[in-house]
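Please find the structures below.
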Structure P
Amino acid sequence: MTSFTYTQAASLAEACSKAAGNEAKLIAGGQSLLGAIKLGLAAPEALIDLSGLADLKGIRVDAGHVVIGAMTTHAAVAASKALQQAIPALADLACRIGDRQVRNRGTLGGSLANNDPAACYPAAVLALGATIYTDRRSISADDFFLGLFETALQPGEVITSVSFPIPHKAGWQKFKQPASRFSLVGVFVAQTAAGVRVAVTGAAACVFRATALETALNAKWSQAATLAVGISPAQLSSDLHGSADYRAALIPVLAGRAVAACP
């Protein structure tokens with residue numbers, strides 16, 4: 001049996017202080033961490049619960065951006081009328097994460113900090129060119145995701161919010177693994193002020209930008225443009241759910257569907 005101390009943080013400062021120890025883990029919704037503990041993949045000596053920090057929850061639209069608190073649940077993101085109007089694809093993404101229990105417990109910040117290779121939120125964050133704010137600094141999406149379950153976060157650093165620039169258009173499509181509902185492949189496309197950005201999750205060890213698709217969609221924003229792009233399987237994942245070749249074939253198809261789904 002795993003033994004650990006448990007603290008519900010009363011403030012962000014307390015959470016950061018207690019999380020500074022190497023054997024301490026922050027817990028948001030617990031949808032990733034508790035599973036890892038049960039499987040013996042994590043054995044923290046202390047858990048610091050962030051669920052009582054009201055300042056880390058909420059959604060607001062502010063000067064061309066949607067700012068979402070790190071402890072905002074997937075269900076709250078999906079249900080936000082302001083988000084449905086500003087970035088409907090992001091609300092749609094949240095609505096299709098896991099099942100109802102997962103959506104009511106899991107959080108935006110927890111998903112990003114865990115950086116599961118098949119998680120949905122990283123694709124939206126990367127495609128929209130979002131900025132991740134922590135208790136110490138701001139980190140651009142392009143600099144945040146480093147590898148398999150690896151991010152730019154330092155030990156004890158806590159995500160506080162994420163700021164999403166409102167795009168001209170955005171769309172999301174995923175081919176889900178039926179049991180887990182994680183993305184076997186998920187593609188988020190966005191027409192931003194800086195051009196088209198396309199991010200893919202579920203297909204490799206870490207979310208990545210599909211630059212060939214970005215080039216094609218910058219030239220012509222259409223479903224047909226995506227279908228003319230070939231994706232190399234060389235760096236993609238193969239497992240019992242799908243080969244690298246299969247995932248490579250899915251990426252332009254899902255990108256095209258995401259374009260077609262844009263309002």
Structure Q
Amino acid sequence: MNKNEKEMLAILRQGKDEYGYIGVKSEFEAEGTRADEFLRLLEITRRADLNVGLKVGGCEAIRDLHEARQFGVDYLIAPMVETPYALTKYIEAIERTYTPDEHADVGFLFNIETITAYNNLNDLIAVATKSNIKPGVVFGRVDFSLSHNMGREDINSDAVQEYVCAVAQQCKNNNLELVVGGGVSIEALPGLKKIKAIRLDRFETRKIIFDAAHISEKNIDKGLLAAVHFEILWLENKQEYYKTISLEDETRIHMLRSRWI
């Protein structure tokens with residue numbers, strides 16, 4: 001492990017012990033994480049004895065699901081599930097790629113991150129509860145706000161809070177997991193505490209998954225700042241990795257060009 005990766009590992013270990021870290025998240029969707037990047041993140045996360053969450057590319061991204069199964073991810077999230085039909089396709093895709101014995105080992109979830117999905121909430125919850133998998137919900141506040149003609153600055157507003165609380169109540173009533181993400185920072189804590197009073201299992205930054213039970217800990221703000229530091233180190237490590245690859249053949253290229261010209 002290089003210097004950045006060792007520092008990332010130290011953050012995760014401290015986060016697990018002190019801040020309620022329970023996992024690290026990656027995305028084949030918006031982040032476009034490549035397999036080699038994910039394997040580095042997977043090693044660091046497993047060394048910290050934390051879970052791994054992966055957002056796949058869509059509700060029926062079969063290849064992503066196969067890779068998630070091979071990597072042994074603990075949480076699997078489908079983005080942009082807006083209709084009962086899309087959720088049905090996600091559930092069917094899971095049943096095609098994961099055996100029934102494996103269902104208990106993975107937390108399957110789907111994103112509610114648009115006003116369209118919210119307007120179909122009752123039907124989505126009905127599909128989820130009737131299935132054998134019973135996937136939980138991840139509420140993505142940033143995309144939800146943008147889809148509802150609000151700005152990113154509105155994610156902590158009372159208006160968005162009301163939508164999240166309504167979803168939390170549905171999850172409570174139907175015994176489905178709820179995770180809240182999207183722009184989670186120190187400013188989000190008051191709202192997250194209100195959501196937890198209804199139901200909240202986990203909350204997450206772009207890279208770190210927190211146990212909601214730790215939301216009222218006095219040092220949770222330090223945990224959120226450390227999560228930002230972890231993401232910075234991850235991006236810098238990724239940048240350095242590809243920079244090294246881009247330069248590894250430079251000497252030979254110059255030598256060959258001198259012969260050719």
Given structures P, Q, which gives the highest value for relative contact order in percent (Cα under 8 Å, 6 or more apart)?
-> Q
For structures P, Q, which has the highest computed value of mean count of other Cβ atoms within 10 Å over residues 96-103?
-> P
Compute FRET efficiency 1/(1 + (r/R0)^6) of positions 16 and 40 (r between Cβ atoms, R0 = 25 Å, to 0.05) for each of P, Q and report the one that scores greatest.
-> Q
Structure from which 31, 21, 15 was derived, semi-axes √(5λ) of the Cα gyration tensor in Å, options P, Q = P
Working back from 0.7 (distance in nm of label points 7 Å out along Cα→Cβ at positions 48 and 208, computed), options P, Q, answer is structure Q
Between structures P, Q, where is mean count of other Cβ atoms within 10 Å over residues 64-71 highest?
-> P
Taking helix-only ellipticity at 222 nm (-39500 (n - 2.57) for each DSSP H run of 4 or more, over all residues; to 500) from the coordinates of each of P, Q, which one would give -8500?
-> P
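Each reported figure results from applying straightforward, stated rules to the coordinates on display, with no laboratory input. Quick caveat, the model's predicted, so the values are computed rather than measured. Cβ atoms are built from the backbone, for glycine too; each structure is taken alone.
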